[in-house]
1. Given a value of 1, 6, 13, 16, 18, 16, 13, 9, 5, 2, 1, 0, 0 for P(r) over Cα pairs in 5 Å bins from 0, in percent, point me to the structure among P, Q it was derived from.
2. Once mean count of other Cβ atoms within 10 Å over residues 27-34 is calculated for every structure in P, Q, which label goes with the largest value?
3. For structures P, Q, calculate relative contact order in percent (Cα under 8 Å, 6 or more apart) and state which one comes out highest.
Structure P
Amino acid sequence: MTTTAPAFRIEGLSVKYGSTLALDSLNAEIPHGIVTGLVGPNGSGKTTLLRTMYGALTPSQGRVLLNGRPLASLTPRTISREISVVVQQSFTPHRMSVLDEVLLGRMPFVPDFSPYRDEDRRLALEALEAVGMSDKSRRRSDELSGGERQRVVIARALAQGSRCILLDEPTNHLDIRYQHEVLGLLRDLGRTVVVVLHDLNMAARYCDRVHILSAGRMHSVGPAEQVLLESTIAELYGVAASRIEHCGRPQFLFTSPTR
């Protein structure tokens, strides 16, 4: 009988910033081909977990396995071929065009000192089309608005073509339309997507599974409709929430805490 390793397996993971424990003996599995949301209050460890999953942070204890292989044993190029990353703040080289920035996503697949291929340009243009930025392909990246910049960064991750996409709050700076379009696009890709979200309603609508973190530990894991509960929100966030159903998914109305 053949068993398939999950996209990511996190085993006994602890991460420290100096003497501060950010993740504490955390265990989790991320399945292939679905959207997994990481949610939790500020300081719960969401971004730390995500950064450790693509090798930007080294755990003080435990390990991350990517498709059954220890992440620490893989070269940066191998990781880049397997994982695309969208961080909260990305660096844009001065005066680079939008198309050239998106083409950077193809670098893990281009031999050293070789030019981009027609296939690379096609994938970059398709990615820009997917995020509604094809008409700005010749613009300079540093001339764009914050929301436009975010869409370009997401396009670069799409053009990379990796089986896994990890995103840290990708809807920051986006208006309502593009928040839904970007998350809907990620859901429809059929790839392994892991996304940090603060908006619980967006997580409930677009994530197949949700991992709720609290104080560096995993509080609960499961389908959004099973783990995003009024009682959990009250416990972790300190606000009252009323759950309703909208478009077949749970959504929440929040009440400010009484002072």
Structure Q
Amino acid sequence: MSTQLIENPRGSYRFLRGIEPYSSGVVASPGWEIVHATLAQPLAWHDGLCAIRKHLERIGRERYSLCGVELRCPEPFSMDGFIAFNRQYRSLLEDWEMLVDDENPIARTNVSPVNDPPHESVVYGFSYTEPSDLERSTFIVAGGGELEGALDARNIVCSGDTSAEAMREKAQCVVNLMKERLSYLGNHESLSQINVYTAHDLRELLSREVIPGLPSAARLGVHWHYSYPPVHDIEFEMDLRGVVKELIIDLS
């Protein structure tokens, strides 16, 4: 992962380079802040992104201000299936001319709820920039699981092993990833939400990995989404954000 933040002047934010379908995270440029919005009713991913674009235009923001997307999928993908979905997703962003020098600037999280999953991939939430006189930074750390390197099943930490020791290794890998991304985008004091996505019991992982690695979790608490990460054999995922404004928006 490149540690240099890349400017996205059209969107009024900087981003940390990730992979083709998404960036590793975003931070608002000076004079701007990132707003996080949860959809009151999730929308099919393509329709949802189009609805978000129209909403941003209605409130006087261009599509380029979109800097984060949260998706929910029916079930975990195979690695090949995930890559195929990512191509469709990136293709829409290319059509909208959202890329910056062929880099995808938009952060993303994509998980599958254990209970009551959607019938198709849907948009659950999104983030965008707006003018602000806030002095503190606002940022989104993209979702990440226990994958070391490129999107390749061989890079999954302890693949196929969900023993207590393996889950600790997985959680430790993800916490370290979050800490690394956070070091370039924000700081522990500015965190407003810590999300964990796993179908496994969280108590020991919280006390032994998450809280020691991210001490703000003791103060903020952790939002546990009882969900599978988006790819088979990835068992633990997290994302973070540091924002001031949280909205619930009905775009249906």
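No value in this document is a laboratory result; all are computed from the given coordinates. Since the model is a prediction, treat every value here as computed from it, not as a measurement. Cβ atoms are built from the backbone, for glycine too; each structure is taken alone.
1. On the way: P: 1, 6, 13, 16, 18, 16, 13, 9, 5, 2, 1, 0, 0; Q: 1, 6, 14, 19, 21, 18, 12, 6, 2, 0, 0.
Working through the options, I get structure P.
2. Numbers: P: 16.0; Q: 20.0.
Evaluating mean count of other Cβ atoms within 10 Å over residues 27-34 on every structure, the highest lands on Q.
3. Values: P: 24; Q: 28.
The maximum falls on structure Q.
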